[in-house]
Structure I
């Protein structure tokens with residue numbers, strides 16, 4: 001397998017008044033094409049920072065992020081946007097569906113931004129809806145669907161662009177446990193079809209369904225390996241909560 005995502009000593013710093021906050025602290029990690037990897041950690045661990053960098057929504061302060069061999073930190077904002085459209089499919093906790101548009105039209109949105117012709121757009125959107133079992137509801141608006149169906153629609157939207165990477169940020173966070181399992185099963189099916197899936201979560205019961213877990217604490221990788229190993233488990237802070245950030 002070849003490296004699709006590679007962090008080399010990646011650091012991310014933010015200024016908070018007079019203070020410098022270290023959100024990512026010399027992170028090394030590699031994700032191969034075709035893997036299903038979960039990045040886990042409690043609030044403040046750095047997982048959201050990693051997601052933003054992987055998704056080309058942010059760039060490292062130090063170190064190198066290679067996406068399919070390209071040094072992302074050297075790209076202009078315009079090129080970063082082009083890479084996001086071409087290589088990345090996003091699935092969020094909040095489905096981010098346009099309420100006045102049909103599900104089909106919602107799935108077509110990233111294809112429209114990518115300049116895909118209308119006929120091809122419609123065909124690919126319907127194919128993606130078929131993949132997630134929503135082809136019969138293509139005319140429905142989001143309000144006419146359950147939470148689980150809305151998340152499946154957002155998965156279809158991510159798939160329609162045929163991205164190299166599906167980046168799922170707490171995709172089951174707004175769902176009950178049963179519906180969350182259905183969505184997770186869908187992500188596993190997406191992976192079995194050959195897609196690279198990166199799942200960001202604070203929930204070990206979700207993360208352990210991945211092939212591999214990368215666990216973060218205080219901006220550092222503290223474990224990378226078997227999802228069922230004791231070291232893969234996110235540690236609770238005393239008196240704290242394991243809220244998704």
Structure II
């Protein structure tokens with residue numbers, strides 16, 4: 001799919017990997033809607049790239065549906081969804097105090113990362129399936145965000161790993177499901193990237209994390225994630241695939 005002139009939705013577009021992806025889409029000529037809970041961030045990015053900022057909670061059906069409608073009113077129906085919004089947490093099953101981890105914290109991560117991804121996907125797919133087909137019957141493409149934690153999660157990452165493994169697990173069946181509508185589905189599983197969260201850590205810790213990556217021995221650049229996400233849009237034969245973007249990193253137990 002040619003990105004030039006297409007309307008695109010980027011959830012979590014106000015910072016980190018989402019911001020980089022929104023900027024790359026705009027550079028390639030897309031009309032970008034920056035969807036985020038943090039409107040200050042969304043408005044900052046949207047102003048920079050000539051896009052539109054839209055308040056959105058991906059795990060809330062009404063909020064997501066309204067965000068899609070708001071973006072469509074500004075740019076026309078979207079054919080591209082970059083589902084990047086997500087949260088992380090670390091909690092041992094049994095803490096040092098001998099108590100079990102709170103169930104509500106586990107449920108919150110699953111609700112945002114996994115259910116939120118499905119919610120965004122189903123509503124985007126509904127709208128996209130009604131559009132006229134383009135070349136080869138294509139109507140749209142979705143790119144999800146998982147994590148290497150889906151495959152080699154560390155101690156305390158039960159909720160995060162489970163949520164991202166769920167995203168990995170639904171990628172192929174969703175691609176098969178939506179093939180009849182000409183909508184492709186792929187997922188990127190990033191490793192250690194220099195997002196605002198990691199950039200806020202002391203430099204020695206950043207260097208220690210970077211040294212665990214075989215090559216290149218540095219944190220990933222958000223721009224590298226964005227470039228891959230946009231390549232997936234360009235390459236019509238990429239479908240149902242999960243791509244690790246991690247410099248050959250395999251996470252240690254802790």
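Computed from the coordinates by the stated procedures, all read-outs in this text should not be read as laboratory data. All values reported here derive from a predicted model rather than from experimental measurement.
Here is how the numbers come out for the structure above:
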{"item": "Structure (I, II) behind the derived value 28 of relative contact order in percent (Cα under 8 Å, 6 or more apart)", "result": "I"}
{"item": "For helix-only ellipticity at 222 nm (-39500 (n - 2.57) for each DSSP H run of 4 or more, over all residues; to 500) computed as -13000, the structure of I, II it came from", "result": "II"}
{"item": "If volume of the Cα convex hull per residue in Å³ is computed and equals 139, the structure in I, II", "result": "I"}
{"item": "Structure from which -0.76 was derived, log10 I(q)/I(0) by the Debye sum over Cα atoms at q = 0.20 Å⁻¹, for residues 145-200 alone, options I, II", "result": "II"}
